[in-house]
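Each structure below appears as C-alpha cells.
Bear in mind that the values in this text are calculations on the coordinates, not laboratory data. Just so you know, these numbers come straight off a predicted model, no measurement behind them. Cβ atoms are built from the backbone, for glycine too; each structure is taken alone.
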Structure 1
Amino acid sequence: MANILVADDDEQYPIMLAKILRNNQHDVVIANDGAEALKLCRTQKFDLIVTDILMPNVDGIDLIVDLIKQNSKVPIIAISGGRNTITAEFNLQSAQTLGVQAVLKKPFTNEQLISTVNEALKI
C-alpha cells in the first residue's frame, strides 16, 4: 500500500483516479492544482505523485520543477490530455525531459494506470 498524491484541476477526474487507486489498496490525497500539491508535500510524505500538466496557479511542469529543486526522490507520473493548441504529447515530452518516472496520455485505461503506478513504485 502506498500513499499517493493526485494533482488535477478537473472536478471528476481525480475522484475517479482516487477510486481506482483505493480499490488497489492505496491511500490517496487529492490536490486541485500544483500550488495545493506543493503545500501537501510540505506536510505529508507521499510514495508517489500523479500530476496533470495543465492546471491553474501552479501547473504540473512547475510542480515537477519545484519538487526537483527540493531534491525530492518521490516518483512522479505525469498525465495530460492536452488542450486546444497544446498537445498531450508536447506536455508529456516536457515532463519526460524533466525526469518523471512515467507518463500517461488521457484517456487511459484502469489497467494502464495500475500498471504504471506499480512500475513507478518499484523504483
Structure 2
Amino acid sequence: MLKTPSGTSEYTMYRDADADPPALVCQLGSTQLRYHLRAIEDLHAMMKKHGDWMPLGSADEQKPAADGTVEAWGRSSMNPVGGWYGLKKGLRGRFGMYMPPLLEALGMAEVEHNPKNNRMRAI
C-alpha cells in the first residue's frame, strides 16, 4: 500500500513477472495501470545519473508532460525502453505520480510530500 506524493490517495503496486512484458501493476480502486517492471531499476539509474532533485510532473497520457520531469522521462524516446513505460494505452501516464513513492518505499529515493510540485532524488 502506497500513497501519492501529496498524500491524498492510496494505491497498491505489485509485480507481475509472468506478464508479457513483465509488469508493475498499479491498482487505484477499480482502475489498473501497468508499467514495465524494469522501470524500477531504470528510473533509479536515471536519477542517480541526474544527481539532484527532479520535479515529478505527473500528467495523464492525453496531456503533455513538462520538460525535465520524471513524467517526461517516462515517455521519452531517449529512455531505455524508447518511449512510454506505461503499458495500457489510454492509461500510460501518471508515471511521475505512482513510481516515485514505490522507489521511496524500496529505499531507492527520497520524495517530497507537499500538496503539489513535488520532487524526488535518488538515494
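Taking distance in nm of label points 7 Å out along Cα→Cβ at positions 8 and 104 as the criterion, which structure among 1, 2 has the greatest value?
2
If distance in nm of label points 7 Å out along Cα→Cβ at positions 48 and 112 comes out at 2.5 when worked out from the coordinates, which of 1, 2 was used?
2
Matching task: 27 is the computed value of relative contact order in percent (Cα under 8 Å, 6 or more apart). Pick the structure from 1, 2.
2
If helix-only ellipticity at 222 nm (-39500 (n - 2.57) for each DSSP H run of 4 or more, over all residues; to 500) is calculated from each of 1, 2, which structure is the one that comes out at -13000?
Source structure: 1.
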